[in-house]
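The following blocks contain the structures, represented as structure tokens.
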Structure I
Amino acid sequence: MSRIFLVLAAIAWLSLAANFFIGLWIGDFNSVAASYRAANEEYKQAKFDPQSPADKKAAAEKNLKAAADSLDVPRYRMTLHFYVGVASSLLVVLVNSVTVTYFVGTSKWCREVGETYSLQEELQARSTLIKRKTFPWAAGSMVAIVVLVFLGGLSDPSIPLNQAQPGRSADMVQWHYLMAMLTLAFIAVSFFVQALRIAENYRAIEAILAEVRKIRIEKGLPVSEEAAR
């Protein structure tokens, strides 16, 4: 299980890291968007002003087209950043959910087997204690992803909230960037800790299986070939 988890965790973290660099690749999207908004306002004023001369309208239309063309590349990169971000965020949540599901199932199994064979309380509770030490890391990773996505949304000048207050998205870019770096570091540590705890939990399960095998042999009960190895 720990090997499977490490593979999934590596894929999730690398996809998140790749999207971090895609975000840097976008460039200053907010400045380009601000230039487009200014050109659009200038064009609308010239178009609907009956006293505006024709050459001013033509110049405003030309400036708007140039601003729209300059917006195409960063907008494409922003769209790519968005979709890769959604995919990588879902992967991170999925990997952490695997940890949660695994520990819920194994700790319940350890408790039930321990009660069935009247094993020592320490053996029964070991998996539960490991689970309690691991859950904060898994939950923290998922919360960090939610905060990162939220700040990413606030950094996008195209959403209605930021269109109403154009300066907001530019102010949030730095926070999104800092959160992205912190999240990458935290999730790397979190995945490492979770992998260690999964391996530790495997040893706890092995200890229970060994004790169960011993009891079954003492009582003359059949022991499977797999359990005997």
Structure II
Amino acid sequence: MFERLLFEAPDFFTYYNVIFLLEAAARTLGMTLIGCTVGFIAGLLIAVLRQSVNPWTLPLRVIAIAYVETFRRIPFLVIIFIVLYAIQPLMENASLLTIATIAICLVSTAFLSEIVRAGLESVPKQQIEGARTLNFGAARTLWYVVLPQAWRVILPPAIAFAVMFIKDTSLASHIGVVELTFSGKMFVNRGFSPLLGFGAVLVLYFLLSYPLSRLGTYLEKRLDPSRRS
């Protein structure tokens, strides 16, 4: 086995193969960053909407709750295929990468909205009541009172979710997106050892996820007042 790995290594680690792997890693990272960024912004809006008590927002709150509860319970692979078959008739020229990224946005919005909602609800109600006493409007209360205190609850699990989703983007390979997992399959189909092909993929997944996980650990320690010296 090791003799085969040593024999195939020079042919495997060629310039074009390395570039191909790096491009696949860039697609994986790009899908994750775009999906989680859009999901965080949309999730923040949904979480704020669900905190509203205005009667006219009730229909929107019901729709938001139904969306979050539905997409949190559907497997990501199923959502990818649903988006694929829903978008293709509407956008015939949409790339598979675009379709996968849209599916990631839909799922990340549902999960990140719950993370943000937990952070918003962690702020003591006395703080919000005090802001209202000072004549702060809803927007000023959110921006100056709630969010500064909620970040320490929101950011660590949000980054942990992004790290998890770097791995979950591998499911996009089922519709033909050439990301890291798909690139490993291609190398194996070309006759290279699975240990060599998927071993390189494993290393790249680690290099993508480890810095994010360390950032999450740093923020958890930095933002938690009880751990500050």
Structure III
Amino acid sequence: MADLKIVSVDDEYPALQLVKQYCSNIDEVEILESFQNPVHALEYLKENRPDLVILDINMPMINGIELLESLPYKPLCIFMTLETQHAVKAFELDVVHYLVKPVDFETFKKAINKAKDFLQFKKSTENKTKEDFIMFKSNYVINKVFLKDILWVEGFGEYIILVTSFKKYMILDRMSNFEEKFHDFGFIRIHKSYIVLSSHINSYDTNSVYLEGGEKLPLGRTYKSFLKNYLN
């Protein structure tokens, strides 16, 4: 049985055929239905719940954004469109990827693989089993980062900055949301503006936490006793 079940919606028949062709060359995916009529697609999607919806945006009667917002649940979504001006709205809707036509196979495959990774992560958290990576959105795409590569998370207003061994990611999210979502993965709050992965902590003193790589982060007064109890 296929791992990723897909519904494709595009008022242009050649685009639907291209999605079918591309998907036929990717393992563990299945096209459940393809729709040229977005109203018919909406009726189907209200009664059926695929893992992923691949949507055009500029369609008659109801556009892709309106269709997605009309659903009573939130499927994974990839927008595949000629237009670029809806990227910000797509980000707000937490889509997996925003593909601008024409789309080559390798670019399409990468987007599908991101959806597969995110579905795997979603299922693992629902089953309360721990994986060695997390998924999050930054710069309009879903990113996969291994836990061992995360050094710390820093609050920055309405955003958080996820600092890894290789690069930094700015994510539209609150520290409290990240802390709640990933607490079971070993992340711990050490300051109102800092969360670290507990396995990276080397030592701490009255005012600071020292990571294995030599980095020094502030330790908030109200978090000292919690950190002590957590590590002991």
(message) By the measure Rg/Rh (Cα atoms, Kirkwood Rh), tell me the structure among I, II, III with the highest figure.
(response) I
(message) As an exercise: distance in nm of label points 7 Å out along Cα→Cβ at positions 25 and 169, calculated from one structure in I, II, III, equals 2.0. Which structure is it?
(response) I
(request) State the single structure among I, II, III that was used to calculate helix-only ellipticity at 222 nm (-39500 (n - 2.57) for each DSSP H run of 4 or more, over all residues; to 500), giving -32000. (result) I
(request) Using relative contact order in percent (Cα under 8 Å, 6 or more apart) as the calculated read-out, with 10 as its value, let me know the right label among I, II, III. (result) III
(request) Match the computed value 1.8 of distance in nm of label points 7 Å out along Cα→Cβ at positions 97 and 153 to one of the structures I, II, III, and report its label. (result) I
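Values in this text are rule-based calculations from the coordinates and carry no lab data. In this text, all values refer to a predicted model and were calculated from it rather than measured experimentally. Cβ atoms are built from the backbone, for glycine too; each structure is taken alone.
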